[in-house]
Each structure stands twice: as structure tokens, then as C-alpha cells.
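Alright, structures below, take your time with them.
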Structure I
Amino acid sequence: MNRNSVWRNYLELTKPGVQALLFVSCISGMLLASNFSPPLNVFLFGLTGVSLLAASSAVLNHIFDIKLDSLMERTSSRPIVKGYISTKQAYFFSFVLYTTGSFFLLYFTNLLTWTLTSLTFLFYAFIYTKYLKFLTSQNIVIGGLAGAMPPLLGWTAITNSVDPNALLLVLIILVWTPPHFWSLAIHRIEDYKQAGVPMLPVQKGIDFTKQHILLYTILLIVSTLLPFSTGMFGVIYLICATALGLVFLFYSINLYNDKENSKAISTFVFSIWYLGLLFSAMLVDNFLAL
């Protein structure tokens, strides 16, 4: 990253890696809610609107975490920390992203989707980033709700209603978030200690955290079976969800038994693949059932 890569600096502020997972889950919500036939304008502008508001909250996260990011090796080269983008420029960028995204959602989708997306924006950018992150070691358990909302937002963009099936998708991501993020927290524990962030491995220890990763992985497997039990998905999804869950459990058990904690990062990486493949299985199952 350098001062001359202006567009790359701004792109980094939007957290493109997080945006990719948001895209997958939000698109899934739209396709599942519409039986793979979403109105094109709602699909394109609804997805763009949700993404822009998520990007806007990510920019605010960068702004509010300047001091914190400067203390952590993983985040010490972020554009605002390095001075490539000023806080004033970042605030303006966030404002443009939010207002543009809000226009798309209000004009092309519905008030419900804009309201839920805006509440998610406020929760992540202000409540989680400024306060919740520093209040409790369970911060990611509660804060994970923001990251779990995209499939519901995609669903409401199509139907203008909150459907129980969409809430099951939110539940899955909500339960997936702790083992996903705690694996990274174990890998980066010294960073969080240095920055004074009370992540679970910092507050309760690595062994306690690995135990909870294992327990949450089991809970995740159970959660992923609920959409099959309600008839939302069929046998193809059941087979894929079970297989993926068992692989995730394998990673969690290995991490639990790993005295060197070297398997934390591989567990984290697999968890990303897990979520993408799980939602892909949902789409394949639903498409073949049409």
C-alpha cells in the first residue's frame, strides 16, 4: 500500500474481504426468497445498497479504531493509520456511501430493508465499534448479529417481510461467527493484548477459548440442520451441511488438542470456506427443487 494508490486505499476502508461474504449471504437471501427469479432492478440495486451501507460502517470502523489499529500488527498499515487518507476524507467517503446506498434501498426496494440495514449500520459502526468491543469478552457473540443480517436483508428486499426461514439463515451466521473469529483471536492474541481489547482468549485464556470454539461448532452443526427439519431445504443440503459440519468439527477438535495453537489460522481460513460452501449448498438444493 502506498500514497499513490488512492483508489486502493479507499477500497481497503470498505473491508472488501468482509464484503465478499456479505455478497454471498445477501445474494442467497434474494435468490431463495424469489425462487431464483428476483426482479433485476431490486436484485442489482438492493444488493448494491446493502453493500454500500455495510461499506460505510466499515469506513467508520477504521476511523474510530485509529488508535487501536496503530497498536496491532495486523492493522497497523491501514490507510488512515498511515495517513494516506485523512479522517475528514474518510468521514465524507462514509457519508457518500451511506446516502447513495440509502437512495438505492429506498427507491428500488422498500422501507423495511432500509430500516433494518440502517439499524445494522448503527449497531456495527457505533455500538459495537465504540463500546461493545471493549465492554465484554463476549463482544463478538453479541456483535456478530451485524454480520449475520445480510441474508435477512436480501430476503426483505424481495418480499418486504421478515420470514422465519430468513431468520434461520441469520441464526446460522450468528452461531458461526464466534468459532470463526475466536480462531483468529487465538492466532493474534498478542495483538489484542497489546491493544487492550478484551477478546475471549485475552480475558479467559486460550484453553477456555478453544473449548468454546468446539462447543460453538457443535451448536453450529445443530443450527444448520434446522432448515432441513422445517422443510426449507432437502436432502442435498442435508448431506452437504452434515459433511461440512463434520469437517469443521475436525478442525475444531484438532485446534482443541493443539498445544502449540498453530492450527488456529487454518481453522479460521476453513471457517470462511465453510460458510461460502454452506450457502452454495443451499442455493444448489433450492434450484434443483424448482
Structure II
Amino acid sequence: MPQPLNPWIDAYLRHLRAVEVRSGETLRAYESDLLQFEERVGNLDLADAKRIRRWLLELGEAGISARSMARKLSVVRSFYRYLEHEHLRVDNPARRILSPKFRARLPRVLTIDEIMAMMEAAYLERGPLGVRNLSLVETMYGAGLRSQEVVDMNLPDIFWDTGMIKVTGKGRKERKVPLGRYGLTALRRYLTESRPLLVKTATDALFLNRRGGRLTTRSVRRIVKITMLRSAVSRNISPHWLRHSYATHLLMNGADLRIVQELLGHASLRTTQIYTHISQDQLIRVYQAAHPRARGHLE
């Protein structure tokens, strides 16, 4: 039988689930990091900054990447911040510990041609599930949605008169974003032809599985991977690539950075700015490939 969680860890995870409304995948990752931390440091109440630094050193010696170490430290810092707020500890021993330095990883994106190839593959699918899958990928790319956001969508979240959809993001924060003609057309077809064949009992859930229940993020991941594999482009992608591609393509075509921030639901502009680096890289590649003087010779 699995051992019961430390009461502090259990309380923190329940807080994340109820108050900050984190996804199941995030909660599992937090639980894993905290259990590993507890295993190394022992009594969580006695852990101090010195012991946490030694734990980070041990992670580095074990070959853990700086990026993973920074993530684990962030989880521990957040955990002790919660304990301090709840008066379970008088301090946060991880507050002043600097995160390991690492080079920011640029989001991976698809080119516009690759997106078009993916959508063409989706249009070739048949049957209720094929129509649903097309609508799903059109909606995710058309509005830049996270997996959790698209599975949380309900029927009343579509505003046909304005072409907008309501999205519930991290922390249950709501935003309204435009979907676009292709996305709305695919949604209308799904609701007319496909969803009535999938629904088993009354539900407001927008995207349904073959049993009539709400899709899960795991199902979304599988659908996106299969759709991409059926296209002429052989790339092993995750659903988040569609969101990254959405933001990058908007910026490449002149969208204002703050508008993209609002569309993505980012709390900080700094989070959105990473997409400007991708756009610049792509511009440089296009310039070097197309301009006769870019590589130091005339064509």
C-alpha cells in the first residue's frame, strides 16, 4: 500500500487543487518533487537554507539539469511560502536561495506550411471522431489554447454572434478571444454532425470522447500526435506546439505584443516576449535564404 502523504504536503496539494485550481498533471509533478525533497532532507520542519543548498548540490552531482533543479527549487519555495502563510512555519528557508542558471529554451513551433499540412490531414478524417478531431485542432490553433483550456470548454462558451469564445485559464481566470472563420466553421460542423452522435447523457462539455464524457488532456495529446503523424510532416509534437505556433505566427504578421499577451492570458508581458525571439530567428533565416547579399555573394 502507498504510504500516506506528509500532512503538510497533503494540505499544500489540496490548496493547489481547490484555490489555485492547478491541473492534475501539475499536481502530480508537484507531489513527486516534494516527496523527493522530503526523502533527501528528512523532517520538513527542520529543513533550513543550508540543507536545501546541500540538496541542490546533490541533485547536480546526480546529473540533474539546471533547468530541472530550478523547477524543483521553485516548487519547494512555493511549498514553504504556503506553510509560512498558514503559520505552520515562521519562515521560508528557500526564499533567498538563488535558482541555478540555465539558458532559456525557446518554445518549439510549427511553420505555417506545417500547420496547413496538419489541418489538411485533419480534414481527411471521417466519422464523428474525425469531425471532432478537426474541430479540436482548429480551435486550439485558432485561439492559442492550452490542453486544459480546450477540455474545460462548455457549450455556452461559444458566442456565435461575435465569433468569440470564453476561455478559463490558469487560476480560473477567464478571457474572451476570437476564434476565426475556420475554427467556427469546424465547430459548427462538429456540433451539427458529430456531437449529437457522441453525447450519451445531458452535458455542457463541448468536446466529448466516444463514451460521451468530457475529453481529457491525455486524449488531446493523443489526438494532436495522431493528426500530425497523418500529415505529410513527420514531427512528434505536443498540443502546446499549437499554442506556441499561434503566438509566433501572430507576431510574425505584425500583431502587437500586448495584444498577444492578452490573447494568451499571460499575467506578465515577459512571458510573452519569448515569442519575439522566435520571430526574429525566423526572420533572420528567411533573410539569409532569400537575400542575394546576405551570405556575401551575388546569385
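Some notes on this structure:
- When mean projected area of the Cα convex hull in nm² is computed across structures I, II, the figure 21.0 traces back to II.
- For 5.2 (distance in nm of label points 7 Å out along Cα→Cβ at positions 44 and 188, calculated) the corresponding structure among I, II: II
- Once FRET efficiency 1/(1 + (r/R0)^6) of positions 100 and 196 (r between Cβ atoms, R0 = 41 Å, to 0.05) is evaluated on every structure in I, II, the highest one turns out to be I.
- Relative contact order in percent (Cα under 8 Å, 6 or more apart) - highest-scoring structure of I, II: I
- Origin of the derived value -17500 (helix-only ellipticity at 222 nm (-39500 (n - 2.57) for each DSSP H run of 4 or more, over all residues; to 500); candidates I, II): II
- Given 4.7 for distance in nm of label points 7 Å out along Cα→Cβ at positions 156 and 260, calculated: source structure among I, II: I
Throughout, read-outs are computed from the coordinates displayed, never taken from laboratory work. Remember, predicted model here, so these are calculated numbers, not experimental data. Cβ atoms are built from the backbone, for glycine too; each structure is taken alone.
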